[in-house]
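Below you'll find a set of structures to go through.
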Structure 1
Amino acid sequence: MKNMNFKRKLPVPKEIKEQYPLTAALAAVKEARDLEIADIFTGKSDRMVLVIGPCSADREDAVMDYCERLAGLQEQVKDRLVLIPRVYTNKPRTTGEGYKGLLHQPDPERHEDMLEGVIAIRRLHTNVLANTGLSTADEMLYPDNYRYLSDLLSYVAVGARSVENQEHRLTSSGIAVPVGMKNPTSGDISVMLNSILAAQRQHTFIYRGWEVETAGNDLSHAILRGYVNRHGEAIPNYHFEDLEHLYQAYMAKNLKNPALIVDANHSNSAKKYAEQPRICKEVLHSCRHDPRIRGMVKGFMIESYLENGSQKIGEHIYGKSITDPCIGWTDTERLVKELAELI
């Protein structure tokens with residue numbers, strides 16, 4: 001009895017990149033963006049980043065509409081903020097049930113098609129860059145798949161359920177753009193800091209059938225996203241005391257480029273998406289109170305789409321999340337402008 005059916009061999013990342021190439025002009029746009037973002041994480045620039053967008057990138061037309069609006073907003077706040085569209089094409093599922101993202105299901109109402117999915121995610125990230133000039137962020141849920149998008153992403157996140165995984169840590173050490181390590185769902189920040197330390201070091205390991213050597217990623221950093229206690233209750237970790245504690249822990253570890261992105265949703269908001277603006281503003285208040293915290297906080301992660309809230313698959317409300325609820329465009333536009341004034 002077979003428990004694993006090998007359906008077909010998929011093209012390797014190099015083949016997909018050759019079939020769907022990034023032009024030299026777009027590569028130059030991304031390189032310039034990468035330098036802007038790196039300067040924020042190294043402290044050369046006092047701007048902040050916003051990794052902002054839908055919980056999951058479920059359909060290309062609505063995501064492109066959102067990103068085109070975001071590009072117009074970027075021009076208005078460029079002196080204070082660098083906006084990185086959150087184009088998340090993999091969706092972790094706690095129980096394994098439910099929509100797993102564009103990579104698995106280019107159409108959420110149809111069966112999985114991984115080849116179509118690989119093509120769909122590369123096309124979407126490429127089209128965002130080509131149409132808006134904004135390079136993108138995605139979650140590295142599956143380290144082996146990172147290479148399909150490695151020439152397109154300007155920011156990579158490692159999730160709360162992946163941060164302790166050795167393969168995620170080693171792969172992150174070979175990535176040349178900022179990689180954010182979330183605190184685990186238990187809230188133990190030592191796990192997150194050890195992951196950052198591992199990513200900042202050089203390693204030799206097996207990756208996609210190759211023996212590889214990595215240079216270490218000095219831009220690996222922390223993401224605080226809240227956690228759950230033993231009763232399953234959401235506990236935030238964005239308050240002043242949490243930030244101060246993380247700063248001291250960073251100093252004790254002697255890590256390079258101490259940096260923090262605050263995830264304003266998930267357990268920090270108890271998934272009450274409308275709380276995200278308030279959380280961002282409270283963090284900025286902490287930054288004004290303590291210059292050490294201001295030097296560490298590099299920006300926010302915000303779940304935002306065209307419409308407020310979320311919907312079930314099959315309801316077909318354009319621009320409304322089919323996974324976690326998000327703030328809508330009106331609230332997003334207001335929040336981005338307010339944050340730009342407060343920084």
Structure 2
Amino acid sequence: MSMKTNHQLPSPEVLKSQYPLSEDLKAAKALRDQEIRRIFTGESDKFVVLVGPCSADNEDSVCEYVRRLKKVSDQVSDKLMIIPRVYTNKPRTTGDGYKGMLHQPEPDKAPDLLAGIIAIRRLHIRVMAETGLSSADEMLYPENRSYLDDVLSYEAIGARSVENQQHRLTASGMDIPVGMKNPTSGDLSVMLNSVTAAQHPHHFIYRGFDVETSGNELAHTILRGGVNKYGQTIPNYHYEDLRRLAELYSRWDLRNPAVIVDVNHSNSDKQYKEQIRIVSEVLHSRNYNPDLKKLVKGVMIESYLLEGRQDISDHMVPGCSITDPCLGWEDTERLLFEIAEKC
């Protein structure tokens with residue numbers, strides 16, 4: 001056969017009962033969710049910084065990173081809402097390569113999705129328990145989010161998933177902000193169509209059930225750059241790009257217009273050090289134009305304990321990315337304080 005069954009996975013309800021979120025953590029997360037909601041509805045002028053590894057590949061390293069992030073967060077909490085990126089599943093353009101902790105809890109070992117769903121839930125809970133910071137993840141597989149829907153405060157839908165109907169419909173049933181990236185082509189209308197779908201109610205099949213959603217008014221856009229037909233990257237973080245998006249938003253019947261600028265990927269051409277300069281330009285554009293100050297709610301930064309990246313091997317250095325290259329901690333810490341000063 002072309003497909004064989006390895007394990008019957010537990011239902012989300014069973015996994016949540018085995019690895020529950022404590023009442024104290026539920027209350028703390030509810031407060032953070034409320035504060036994040038106020039940013040996306042325009043009631044708060046705090047600036048969102050989604051920051052962390054390209055892919056969460058090691059529980060101890062990720063928790064060490066977020067503990068450092070927490071210390072900075074405490075110092076800039078009057079200006080910034082820092083949300084750690086704890087991305088546990090990794091989209092692959094060709095299907096090859098490391099697909100994240102969900103697939104491989106140990107990157108140098110064979111895939112094990114049963115161990116993976118346990119590992120990613122434990123990681124998100126541990127991050128919150130040790131730091132009080134609820135985190136963000138990418139919704140790569142819509143049905144899998146049910147294992148994490150009580151622990152996440154932000155979700156992103158990637159450039160390769162944003163046109164998928166199930167992603168859009170599932171996003172319409174979330175009660176936290178969900179960011180829709182522009183597709184790899186850079187087409188902004190595709191992204192805005194996805195936001196429109198997510199903001200409206202729907203009736204569809206989800207995890208074997210007939211479900212209805214009420215629509216997610218916090219669905220918004222993420223600019224991550226694009227790639228033209230020659231494979232050349234086309235950034236879309238410049239002032240003119242932000243103004244163009246603002247104009248498009250004014251023509252669409254969408255609630256709570258908002259954009260997060262992803263300063264890596266095709267915006268930086270994966271030149272990870274460029275993230276520092278790009279953040280500075282986004283903040284300048286935002287401060288120059290009052291309309292953009294309202295629209296641009298934050299930035300997304302890829303960062304880890306050590307800068308750069310490494311291949312998977314038997315001598316990996318903890319805290320260095322095994323997927324896309326990231327800023328190191330020293331640059332990240334300095335950048336966060338600079339963002340707080342300029343907001």
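Just so you know, all these numbers are worked out from the coordinates, no wet-lab data involved. Keep in mind that what you see is a predicted model, and the values were worked out from it rather than measured. Cβ atoms are built from the backbone, for glycine too; each structure is taken alone.
Values for this structure:
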read-out	value
Which of 1, 2 leads on distance in nm of label points 7 Å out along Cα→Cβ at positions 171 and 315, largest value	2
Value 0.7, calculated as distance in nm of label points 7 Å out along Cα→Cβ at positions 83 and 179, assigned to which of 1, 2	2
